[in-house]
Structure P
Amino acid sequence: MADLNLWYTRCPTPTPLGLAVKLGFLESALAHKAVGLQSLQSSADEKVRASHFDHSQPWSFRQGGNIPPIHARASGRDTRLIGINWIDEFQAVITLPSSGVRHVHELAGKRLGLPRQPPGLIDFQRATSLKGLLSTLQVAGIARDSVQFVDVATCASQLGSTTPGYPPQLLRRLPYANEISQLIKGQIDAFFVKGAEGLSIAHQFNALILSQTGAHPDPAIRINNGTPRLLTVDGTLARERPDLVQSLLGAVDEAAQWAAVNPDQTLRFVAQEIGVSEEAVQGAFGPDLHLKFSTSIDAPGLQAINSFKGFLLAEGFIDADFSLEDWVYA
């Protein structure tokens, strides 16, 4: 019988933790530790599931987009950063032929859609889109005040929840539905998309890709919610059971090694994780995706986090700064 129950969560993106769960490496690593293991998404308690975004659940760990864990730490949440994984992804600003916009430089004077979630948790969708749009404007040499940002109301993400009226097997709705709707109606001229979902949506609607920044040579341009992705644990787990932290790190390292020699299966697993085609995963993350699942703490990763933290603070997405050095698990 388990003496302790651990909670885990990961974003629907390529993550070493997702592979470790899928392949049974995480369960095996903890098999002799007298601990239980449960996904946050499997809980019937909405507050427990919300820990995916606010890191509030004790004895939990998370790997995914960096905005929620940065926001949690800035809000005083007792967490520790134990790993960084960097997988560059498709990032683009798209429009429809009906908009009349044909080139990124024509965005000056145009309306750019910016999602806004209802009040509550950190609006990571808005922060992600704003960073992508500002990076695009910077590369194109367009002043920020020469475009109009238009709010597009979106629903807060509820991982693990189903959509009324649809088969229960559909546990995740792809993003950007509201932005596409506003684009079709002519209420905005362009908006930002990312990842395999963004590529799928752009392709499905025959959108024009005005600018791509996901492969830009300057890391400061590419940095966003998904680049890099962070592996974090709550402070109690880090302090009281460092052996479990090491087991977790061992499991994600094993997953990275497995991915490196199993490219086809890795591609299939990631497509299942996100809920898109394997072709979309290849297009969004490139042919070498299987070689990019390592998780570590390194100087470029820390520099990227610090830079993005500065962006979130400057734009009002977090209210307080914090020491990155103190956050790193040692």
Structure Q
Amino acid sequence: MDESPGWDAIDAALRPLYGDTKPFHLGTIHKWALGGPDPLDGISVYARTEPVPHWHFISYGMTELFEKESENPDESGWGFEFTFRLVRDPAEEQPPMWAAGLLQNLGRYVYTSGNWFEVGHHMDINGPIAAGREDSEIRAVTFVQDPELGEISTPNGAVVFLQVVGLAMEEYEALRRWSADGLAAALAPHLPLFVTDLDRRSLLADPEIARAVEEGIARDGSSGGVLFVTTAHWERGGDATTLRLGALQAPAIADSLRGRLPFGRELVLRTEDTALAFLPADAFAVEEPAEGVLEVHVPPAALDDLTAVLPPTAGRRPVASLPGLTVEIVPTAMKDRFGKETGEIVG
């Protein structure tokens, strides 16, 4: 009987690409299942020369590598393994360890929060994705299906190879206003196999790419209907409502409102215990349809006033055209890629 069918299935998926090439394999000494800090049992890394020299990282540990433990027969574990492609200097003989740490940190986020990743998800890393590279513009990530590995079936269920793709912040801001799929399609001709390059600048510096992205935003609006935020709370009294939002997320909320409401789509801000929904409407109204849920109905003419009170600076600001509605921006704890607080955005 095969004692590691999930692991063997991943190896089998890699064989058509790499044959019998032995990868650099980074094993975990103190595994998460045994109380250790690292959720990934291991990471294999292959040196590539085409289409550009790069390292190809593949994780083992987000799925059920050994026996089936979950009750979902259709998916193995979380349903995905991470991959990551990083530009490689042809003279490099060893893969950089920070990239393995990035994958471990993403896995740690999933295991500790219970929030999993899918194709099209994205994340602001709150700093350069590589420690010590303060000069790098690559400070956010999105997720695509690995263009060579795709999805496989295993005895423990389906596994998607979910590739981490580094983005410049200008690109990430465009993604929030548009869609991960749209941005990926616009950038794909200029990012072979979505290889991440810490030294590249934003591709939106190219007027042709920037024009295509802006046209997509104007045509489609934002596809992101839900934002997971740390703060989205409220207080109500009589005809007055105060919304409390975090400074760090405020610009993203403003971008998403502009990309959603004019297209007739709602935007929902979710925390662990609340859901704050902004809905396009003919008339202003505030309703509480269920405990922990607030709906703010926003007429088109009030959108500019609403987004104007969302700078990333602490303070209380009334929304001029929405009588009784006040937005309070509160300090937000900033965390690095390891989850450690590094300060606050307070304005």
Structure R
Amino acid sequence: MSHSKTSAIPVIDLSKLNGAPEQRREFLKALRVAARDIGFFYLTNHGVDLNLLSQVQNISRDFFALPQHEKDRVAMVNSRHFRGYNRAASELTRGQPDWREQFDLGAERAPLQQTADSPAWSRLQGPNQWPEALPELKPLLLEWQKTMTVMSLQILRAFAEALSLPVDSFDSLYGDKPNEHIKLIRYPGRGDNESNQGVGAHKDSGFLTFLLQDKQKGLQVEVEKDRWVDVLPIEGAFVVNIGELLELATNGYLRATVHRVLAPSTGNERLSLAFFLGARLDAVIPVFQLPAELASQANGPESSPQNPLLRDVGWNYLKGRLRSHPDVAKRYYADILFS
């Protein structure tokens, strides 16, 4: 692979959204072009307090530094809602283990009452698991989650405007219960003879993903078939990418792009923090009518036969979780896996 430059991924300045009319137009055009041509961009001047980001990075390191038995007390296999900790190599992408340990949390909500008619995806809603050994993790991560939701919904509305849709077009899809998923991820160094799959090649399933990287590179984007470029860290910037829901909603005008993470070499590690904004679980994604000029450039959504895209948000999300976490699937979803 030839060495790639950061410049393949555009840098977009969110402060222009609230600037003069000309700056706003420039921002909306840059957003549309980046999301269509590459599906990835850096977001700077995003308004999220850099001190808060630094605190979240530090407490994430503290979490991963806890004794193994403390992390295992909040293991994801204890949660039917797919919340909690996974050791390295326990999550699968395309059937292969990812060399990363991670902690997943979602919106802190009460579980939905289950009846004989409840769809299986309704089990996804529920509380998070929190480590007793690090009580300060919960308030800080919930504050970050709230801040990220406000900022990401602003971007989602900007997308509606950039596509010449009514600014509130996506509002009913996320409603008052958007799927706000956070992943704290640590990639340990790998030995010379071990797989370099930090995360295998995949697309994200929601609306938008925001990633905060540390200084260690590893994220790569497939900008064209078999042409991978590095998304090198830019301090204080989020890497933003389009999820499958936006690709579906725009009939493939916006692009959910395949990406992967290469595990760092021996003696190094990589910390990344991901925030995924998804739709409410009971939403069904429509295809929005784009203006003729944009609609003519829509490629149709790409759907892999092994992993077909579903318009029903809850089923689409659950399908991905069952495939990634077979231990949780077997424990809590055996009725649908084997029915």
Comparing mean count of other Cβ atoms within 10 Å over residues 91-98 across structures P, Q, R, which is largest?
P
Which structure, out of P, Q, R, was FRET efficiency 1/(1 + (r/R0)^6) of positions 115 and 147 (r between Cβ atoms, R0 = 25 Å, to 0.05) calculated from, if the result is 0.50?
Q
Out of P, Q, R, which structure matches 21 when relative contact order in percent (Cα under 8 Å, 6 or more apart) is calculated?
R
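Values quoted throughout were computed directly from the atomic coordinates according to the rules given, and no laboratory measurement underlies them. Small disclaimer: the values here were computed from a predicted structure and weren't measured. Cβ atoms are built from the backbone, for glycine too; each structure is taken alone.
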